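**Q** As structure tokens, here come the structures.
Since every read-out is calculated from the coordinates, none of them should be taken as a lab result. These numbers were taken from a predicted model, which means no experiment stands behind them. Cβ atoms are built from the backbone, for glycine too; each structure is taken alone.
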Structure P
Amino acid sequence: MQWLNKVGVGFALGLIGPVPGFVVYYLILWSHKTLWNFFMLVVQTPEIQSKVLALSLISNLAIFLIFFRSRYDHTARGVLFGTFVYVPIMLYLRLT
């Protein structure tokens, strides 16, 4: 599966990778609210935004490790680059 071992594929996975992490975080800790209400709570509450984003990014670690151990090095590198896109966002949220 050579089409899978591309930096662009990994970059796209790195950008959308936090979504499953967000959903898992919601299901574990906030399932008493609807997903939409939880999303709006995160958007409107600056104190928890960076924490939720940081915990959501853990799913990127799992994606990275899967591709790294499968020797899809270019895809793993793309996942890492996609994760680095979130670093300035995290810094902005933490420092404001």
Structure Q
Amino acid sequence: MRREEERYGFVILVRTAGEFARGTIAGAQHVELGTLPAKADAFDPSSPVVLVCQSGARSAQGCAWMDQRGFQRVYNLGGGIAGWTRAGLPLAS
């Protein structure tokens, strides 16, 4: 794990591949919601994790799943990528 990730955590986009191809948050990792259980071991349960989807609904499901499995600092980006772009924040390709 990089020092930056230890300090600030991970941003995980739980969007579909098609949604991800339309834009992402710089530095975020792409893990579709349906594959999160198989890939969750790659993340430190004590590091902060921010889940992001298109609107905030799927990422809320992912947060609940991770919380039940002992992840201590799991956050949902309210409004998802749609809210991110409405706020004028940039997307990476």
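**Q** Out of P, Q, which structure matches 2.8 when distance in nm of label points 7 Å out along Cα→Cβ at positions 34 and 58 is calculated?
**A** Label of the source structure: P.
**Q** For which of P, Q does mean count of other Cβ atoms within 10 Å over residues 42-49, calculated from the coordinates, equal 12.0? Walk me through the numbers on the way to the answer.
**A** On the way: P: 12.0; Q: 16.1.
Among P, Q, the structure yielding 12.0 for mean count of other Cβ atoms within 10 Å over residues 42-49 is P.
**Q** Kindly point out which one of P, Q the value 15.8 was derived from, the read-out being mean count of other Cβ atoms within 10 Å over residues 26-33.
**A** Q
**Q** Computing helix-only ellipticity at 222 nm (-39500 (n - 2.57) for each DSSP H run of 4 or more, over all residues; to 500) gives -24500 for which of P, Q?
**A** Only one of P, Q returns -24500 for helix-only ellipticity at 222 nm (-39500 (n - 2.57) for each DSSP H run of 4 or more, over all residues; to 500), namely P.
**Q** Work out the source of 20, 15, 12 here, i.e. which of P, Q gives that when semi-axes √(5λ) of the Cα gyration tensor in Å is computed.
**A** Q
**Q** Comparing mean count of other Cβ atoms within 10 Å over residues 18-25 across P, Q, which structure shows the greatest value?
**A** Of structures P, Q, the maximum of mean count of other Cβ atoms within 10 Å over residues 18-25 occurs in P.
**Q** Here relative contact order in percent (Cα under 8 Å, 6 or more apart) was calculated and came to 49; which of the structures P, Q was it taken from?
**A** Going label by label, the one that fits is P.
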